[in-house]
Structures are given as structure tokens and as C-alpha cells.
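These are the structures, in C-alpha cells.
Read-outs throughout are calculated quantities, based only on the coordinates presented, and are distinct from any laboratory measurement. In this text the structure is predicted, and so the values were computed from the model without any measurement. Cβ atoms are built from the backbone, for glycine too; each structure is taken alone.
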Structure I
Amino acid sequence: MDYGTVKTPQDLKRLDISELGGLCEYLRGRIIDTVENNGGHLASNLGAVELTVALHYVFDCPRDKFVFDVGHQSYAHKLLTGRADRFGGLRKNGGISGFPLPEESEYDAFGTGHASTSLSVALGLAEASARRGDGGRAIAIIGDGALTGGLAYEALNAVGSEKLPVVIVLNDNNMSISKNVGAMSKYLTRLRLSKKYSRIKTEIKRAVSIIPLLGDGALHLLDKGKRLLKRVVLSNKMFEAMGISYYGPFDGHNVGELIEVFSQAKRKGGPVLVHVMTDKGKGLRSAVADPEHSHGISSSDSCATHDFSSVLGEFLTDAAARDARVTAVTAAMAIGTGLEKFATEYPDRFKDVGIAEEHAATYCAALAAGGLKPYFAVYSTFLQRSFDELLHDVCIGRYAVTLCVDRAGVVGADGVTHQGVFDLSYLTLLPEMTVMCPTDGAELRAMLEFSLGYDAPLAIRYPKSYSVDREHAAIEYGKWETVRDGGYNITVLCAGGRALDIALAAAQSVDVRVVNARFVKPLDTDFLREHGKSGDVLITVEDNVRRGGFGSAVLEHLNAVGSKARCITLAHADAFIDDRSVDGAFAASGITQENLIKIVKSLELSRGK
């Protein structure tokens, strides 16, 4: 049949169960073709196809609310909910988002992009549905990796106590992005490997299936039998101790079995957890063999650039040989943050805490308190989750934790939930925190070398890539670097490599001083005193929101000292950015070579030059 005609859940429900396997293969083909062209999350989506099809076959979305955690496994869901014709524009401007987005479709119940949120969201949606009396259920699709996040445990406790019709689908592929770690991973492994339980459960199902016309009575017997078996066979009953009925584990690629168990869960009045086992990357041999590197795929037309992550990994591996205190910490992002080599060469000094950024921050504070030198490598958007721990546990104690803040600034195709444009604002307001911005790999290496001897909280923030290595003056605490002298009293202060590239390109057309403001906190007050006199113009350029950012700090300082200098700030607006192109986001914010030239020429014209 033509599976391309299946574009809505209603179309899906008209198919016979025997036709669903073909539909799953069709969906996989669409996902692979599109991700190869556009980039995107590949392995996670390929592993979730059957369970997504089964969920839509059984439940009634959008009345029943689907909440995908993290959200990067929702491609099949999008294909089945009226967006198949627009799927070719995935992650592109004017196309559909790579994550659930309520503004995009009524089938997306909640916007998600960070892990461990789905259980809290599902409980809230179930409560709202109960108050409306519409009979809707909330279904949370959460990976085993996301269960390492503390928010998930808080929500599990609440879900079990509220007794609302929340269905938790535990998509267990033994992976988050990097290999799963921790006690929860080991617990789920025991459930997966409980062959005795699975064998006896299958025998009971077979026996019940041959008893004719028992209907709900047979299902009740099956449920009762499974609960009894779990008490006998499994020593750990964590979910049921919380008041959540546990079904599983089941084959997450057997559509018929999934439909059977989801139908049973739908009839259940209270909270249910359905544990399904899937293969991340299912249907694509290379993705199954290496799901970590197949998690996120760059678009086929992306240009090769120098990446900061590899510089970090190389430096820390070298530094560990020189300094026994050096310890690398990540939150399920070993590959993305460049720590693969370090993890291989120094496994006892590499700590992957799972999707638990809050724990990572406090853990690093304790490592530093114990005399070690921890480096927490984390994406900017995920570091946001650790704000309280940074404030309370790292900065109050003034512990020498170095934050290696990757993917800072706008990120492009991953969209609104992953933009790293807030870190300068929230990091610089923390007392005792120093914040640095390298412009290239050579400067990052120098900053990391500086960090080895720096005995206080330090954040080094950088985007994914940089253009070229330059020669730099030695790092001096709190001092900026003049990269180009100008003959006129207009100075461009650049926070980071993207800003510096723009300023140097503009300087080929206009006469300006260009300064690498490598320290965002503290500011170089000596420089500002010298170049903040009446008649001077300072133009700040940064890849961060304007509010609370670098330019804001410069303005605040000039005002505090009564400076007569004029200050113009180029930064992103006080708004969420969903531009799928880095260049597009910069253009929309006016952070461009052309706009900088226009500003300088306008200043020159007003002065009669």
C-alpha cells in the first residue's frame, strides 16, 4: 500500500495491525533521508518508531496528551500528525522544528528540549484534563537516560501519590547520548536481564490468550499474575513502591505487543509505567553500531570548521599527565564536549554523571573542596539547570571549579530550546565567578593553562567552532587585548570569536580600534578609564542577550564612574530565538559587519569627519 497517505492518527487507525510493520519502515526511510540532508537527531528517532506508531494506534491524540522527553525523538510523531508534507523542511527556517512545539501543531502538547521534564508536564496536563472532565490521559515518553535527572524523581513521587491517569512509557535503550551511568541504569539492566520473569510472564500471557471470551477478566488475571511474579522474581520494586503500576519489559519494536500492552494501560485508572526495550538507531546498521556518534547529525552542506571541543579534550588530557588533580566531569555529553580521549586515558579521573547537571555542579564543588581540580564540560543551554548549585555550592565557598561552557551563543538548527545566549547574563551576576571568552583555539588553550593556577570559580564560554588561530598576548587577569589600533576614538569591544571576526572584517572598511574583551567579568576597568572619556565611543559586540550581558556591564560601569563616553551595544534582543540559522540570528539582531560599518560611518558623519 501507499504509506505516504498515512498523515494523521485517524489514517493510522484505519490500518490493520498487520500493515503497521510496513508503515514503520516507511517512516524510518523518511527520517533517514531527511536527516541526511538537513541534519538532526537520527539514532533516537529510529529507535522510537514502533512505540510512536503503537501509541497513536491506541490513544486519541490530541485529546490524550503526548509529552516527549527530551523531544528529539518526536520525528515519527510529527510525520503522523499532519506534518508529513512539511517534513522536508525539518530544522530549517520556515520548516518544522526538530522538537515538539505547540505553536506548530495541536498534537504537540508541550514544548520540550531539555531532559527529565516529561513526568512533571504529564502530571500537570492530567490534572488539567481531570478538572475539565474531558477524559483525556497524559502519556510521557521518557528515556532511561532522562531518569538520571533529579526532576524525574521528584515527579515520580508526585505521579504515584496523585493517582491520575498518567501513562509513563520508559523507552529503555541503555543510552542517553553517551552510555548511561548510575544506579538507575543498573536497576533497569536487572529488569531487562530478568529472563526468568520474562519467560514466566510470556507463559502466563499465552495461557490467558487461549481462554475464550474472558475479556477484562482475562486482562485482570494477567495483570494480577504479573504483579505476583514481580514480587517473587524481582527484588527491587521501586516504581510500585511509589504507587505506579509497572508493566514490562516488552520488545519496543514489536508493534502488536506494544498495542496490546498500551491498550491495557489505557484501561488502567491510575498511573502506569510501561517499560519497553528499544535499539537506538534501529533500521540503520551504522547508527545501531555507533549510536553515540549517530545521535546528532550535521547537515550535508555544513562547512568543516575548527571546533573548541577538541581543543578542550586535548588540553585536559595533556594537563592530566602534568597535574594529578585534574578531573573531567560531564553530564552525558562526553563526545559532544570533546572528552572521549580523556575518558579513555584517564578513566578513574573522568566522571559522567548522566543527565544531572545540578548534581554535576555540586559534585564539582565537593571535588574542589577535597583538593582536586574539576573541569565541568557542559553545553550552555544545559548549564542553565545548575544555576542554584553554582550560586549556593560553588560560588559561596569560592571553590576552584572551572566551567567549560560549550555551544555558547546562538546554535542554529536545534532552535529555541538550545540557544546558549543567556550564560553571560546569569554567570556574571554570581559573586566570585570569573567569566572569560576565548576567540579561538589558541586562546582557549591559554585560558585553560591559566585556570590550572586559578583558585576560584571560573567559567570559560565558547561556541561550537572558530575560524582561525591567532597570536595573542599573554593572559593577565582582568585585562583585555588590543588586536588593532585605530586612529579615531571609536573602540569596538568584542566578547568572543564571532564578535572579533565581525569587528576585524569591518575594520577593513572603517578606522576603529578593535579589542578582544577576553574577560567579561571582571571588566578591564583600567582600559575603560583610559578610553571612556568625553568624545570616546565604545561599541560592544557579543553573542548573548543584551539584558545583563557584556554591553550591559560596560554601560553600568561607565554610569557608575560618571564617564562621558558614549556606549553602543550590539547583542541579541530580550526574546527567545528560534532562528534555525546562526547567520540569520546574527543578521536579525544587527550583529553583522555591515551594521557595524554603518554605525561607525554614522558616527564619523556626525563628527564631521
Structure II
Amino acid sequence: MYNNLLYFLTAIFLFSMNTASETPWLPGWGAIVFFVLSLITYERLARIIHRQAGSSAAYFKAERKASIVAILFFGLATYVCDFKYYLSVLPWAKVLPALVNVAGLFLFLLYLALMWKVARSNYQRVFGRTYSARTFIVSNIKVNLPIVLPWVLLSLCYDLVALLPWPALQAFLPTAWGDFLLYVLFLFFVLLVFPPLVRCLWGCTRMPAGPLRDHLTAFCAGQNFFTELYFWPLFEGRALTAGVMGVVPGLRYVLITPGLIEALTLKELEAVMAHEIGHVRKKHLLLYLVLIAGFTLVVGLYTEPLTFFLLSREFFYSLLRWSGMSPEALLVVCVAIPLLVIMLLYFRYLFGYFIRNFERQADLHVFAAIGSSYALISALEKIALLSGNSRDEPSWHHFGIGERVAYLEKCEQEPQEQGRHGRKVLFSLISYLLVLTVAVGWAQYMPTEGLARQYEEKYIETVLWQKVQQEQDKALWLQMAGDLMQHKKMERKALDAYEQAMTFTPVSPDLMNNLAWLLLTSEDMGLRDPQWALTLARSAVRLKPVGAFYDTLGLAFWANGLVDEAVAAEEEAVLADPASQEYYQQQIERFLRTSYRDDVR
């Protein structure tokens, strides 16, 4: 389940970070053909991977490999086929955008369904149970659905709340307090709805009345712990494991596989129950939510400013020009992939560090519950033996069984080690929360608005130059690039852009007027050319007699020493554009009072 968590998180992240492009890389029929070919190719690879899976250990190893390959194929198809583009044009996508991401998750499930279809024969041979292909696939979806269900429901809840016709609520939702409210709703779902829902999805059945149930219930009552006991049919009940779900009494369940019950004695089962009670006593279930929420919070706070920072750096645009990629595609490479790596490292190592030590804390609870750890050691040794001598196999989320046994034996010899581990976990949690608090506080001082202003012009400039290379109406895009360059005081680049545009449309009045203005007002005196500007301005006015163009003409007359003509042009500007009369009058006064050579703009 922990490995599957990483697989689904990766798939969700890959699809969520992709953006709907303006035009798809492949046409609709091409995207369908590529997607179908990717499914066929993946199925054949999955068959090769599962070919030698003749034991339970080999089956699980093959499933892990095939799942990783499924992520690779899904990620490739997501970006090549532009799933986001085609899904976003559907009517419901505009009303509930979360459904687009849910649809993307369904596409990932198609790959997994092919894997389960291929793996069915091996599963039946290893676990001795016959399934139809459809039933086997559905059962696997039910097992994995709880991993993604909170994300699906939270996303849909956000979209549904956003549809409510309450302006105050719409203004509140994007705030930090709005995010907090949604997280509270999510927490409510996890605490009250999730446990019984998962129990039903996994097909758990209540442990029937009898000596075993009475004994375990009495043991729990002696620990002042109240729960419902359920059989967990994981891998036909042959898996040797147990787990606890739920924090609220009455909605708390301890799940035990029949295989574990058959393998262990009553004393050993008591030790397993003590371990599960330890998880609840130490609030591990709530701490899991804190660790997940902490990552979500930091990513949410830093993704935007870090994206703006990247977009405001010159190296991004150098890389863009060198690669020839679209800005959107390069942004995915530069932002999404590092974030994906950070997410995997976070859950694999930081989250893994905590859940390993939480498991060790739960192991140590046997000392408080039953006085010693020998029954739990015996249970762990049996599990290792019956699982195919897995004693020395490392585990990133639980510690290896050999490591757990060795640590319990150490605590038997050195009781003070129990307290040391408790302090270690407490110190780790406090450190985590302090770092999280600092990260959240520091995010408030990130110059997001300043970074956004820096990147906007750079981004627009790059997109305009790409359009110049790609679009048929090059003159328009060159003129827009020139206008932007002139606004940014990159006057030599602006002149180059305007001159290139003139080669495509030499009689464009807007282009002639803008170029004339640059030749008259450039801060770089070497670029000024009043005579050429006058020729351009006269042509622009003849083609388009508007106030702004008469103003440019007036400036050109004045620059060439023709003051009377300059005043006359400004008077024509007043007639053409009475709303700007005050500005044109100021221009007339300026022309009469000063000379062009003395006036440095």
C-alpha cells in the first residue's frame, strides 16, 4: 500500500502539472492512435515482466516493476497526446475542472487494469483463487481506491463549493483561511467517513462471535481501548498483516487477515493488538495527516513564487531559445519535474523516516501493554518465516523484520532505550513543525508580485518572437514585438523588429507611426532620424488620419524645425480627437516654447 501511494501520487502529479496547450501536438486521431499503441505496448511489456512470477514474493516484485513502467507510459502519453487539451474542451470541464484530473486518473487506471489482466493467471496460481478478468480488475481497483479517494473528493468539493452563488464565499475561498476551511472539511471526511468506506471497499467482514473475538475484545478493554474487529481478506486473506483505521471510537476498526490469525498463538495476537493500540495511543493516524498536509501546504505556498522566479531569470529564456520548446513545455520540465522529484524524496525519505519510527513506537507499546516484547518478537519471526524468509529484507516504511526484532531485544536488555526512542520521535516532530512554521512564515515575505512583474514582460517578449517564427502574419507579430521592446526601452531591438516588419507590410499606418515615434523619441540619440520619421508620419496620417498619428506628425515637423506645420498638425489632432485636447494643447505650447534640439526626452 505504501508503494502504491507513491505510484498514484506520481501519476496524479504528472497529470495535474500538465497544462492544456493552445493547440495539441497531435491531431485527435493521432492522439488516439498513439494512446492505443502505448496501451498495446505496455500490455506486452507487462506480460514479459510477469512471466517468471511463480511465487508470492516474485508476484509482488513483478507488480512493482509493472507499476513503475505504467507510470512511465502514462506520463509519456499525457504529454504526447495532450490529454488535458482534449478533456478540457468537454462541457463539464468548465463547470467542474476537477473532473479533468479525475479523468486523467482513470486513464492511468487503464494501464494498471492491463497489468492486473496480465497478472491474473499468476495470482490465481500463487494464491489459489479463481477470478474472471473483470472481477479481478475491479477487486484491485477497490483495494487501491482509498489511496486516491480523499484527493478526488477534496478536489470535487472545492469545485462544487466554488459554484455556490455566494460572492462572500467566493472571495473567502482563495484566502489562507479558505484553504484552512477546506482542509477542516477534508479532515472531517477522513475521520468520520473514510474508515467505514474503506472497510466496505476492501470487503472486510466483522469477526464472528466466539472465543477469539471475546478474548481479543477483553484484551482491548483491559487496555481501555474499544474497537470493532474485522477480518481483512487481503490477498485472499493469506497476507500476514494487521492494521488499525479510524481515530473516533465507534468508527475505529482493527483489521486482521485470516492468515495471521491461523499463524499466531493467542499471546502473539495480543502482542499484535498491542502494536495497533500503540498507533492510536501515540496519535500516529493524525500525525500522518499532519505530514501529508505539511507537504501540501509548503508546495502550495512556494510553487507560484518559484515559478515566477524561474520565469524572471534570463537563463530560462536562453534555454528556451536553445531548445526550441514552447514556454509551457519548458516550464513543465523546469518546474514540474523538480517538484515531482521533491515529492518522491519527501514521501520516500522524510515521510518514510517518520512512519518507520512510528512503527517502532507502536512495537514498543507492547512493554506498556503486556510487560515484554517476546510475544511480538515470536510473531514477527513467524511472519518472516512464513513470508518466504523475508527477515533480512529492508523496508523503507516499517524497518525490516530483523531490524525490528533486534531493536526489541535491545530494549529488553536496556529499558531506558524505550524512553530514548520516544524522545527521538518527539524531537523529530518538533523540529519538523518548527521548520514547517519557518517555511510558512518565510513564504509570506516572498516578493511574488515583484517577480510576476519581472517575468511578464520577458515571457511576452519570448512568446512574441516565437510567434514571429511560427505564424504567417509575421508583420503583426514583429510590430507587437517592436512595441514591447520600445516600451521596455530596448530601442535598438525595437528598431530591428519594426524594420523587419516593414519588409512584410511597408504601407501599414500603425507600423509607420510607431516607427516614426521611435525615431523621434529614442533615448539613444544615435537611433534618431527626424527626416525619415517625418516621411513615415506623413504617410501614416494620409492612410489613417487619427489624433495620435497627427501628434506624431506634429512632433516630426517640430524635430525638423517646421514649427508652424507642427502647430497645425496638433490642431488637426484636436479636431480628430477632442477628448485629448488638453494633451495636444500642451504639445503646441511646448513646440512654441522650446526647440527639438534643446528638449531631451
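One of I, II was used to calculate volume of the Cα convex hull per residue in Å³, giving 208; which? Attributed to the structure labelled II.
Can you spot which of I, II the value -11500 was calculated from, given it is helix-only ellipticity at 222 nm (-39500 (n - 2.57) for each DSSP H run of 4 or more, over all residues; to 500)?
The value was obtained from structure I.
Sorting I, II by FRET efficiency 1/(1 + (r/R0)^6) of positions 242 and 570 (r between Cβ atoms, R0 = 41 Å, to 0.05) from high to low puts I first, with the largest value.
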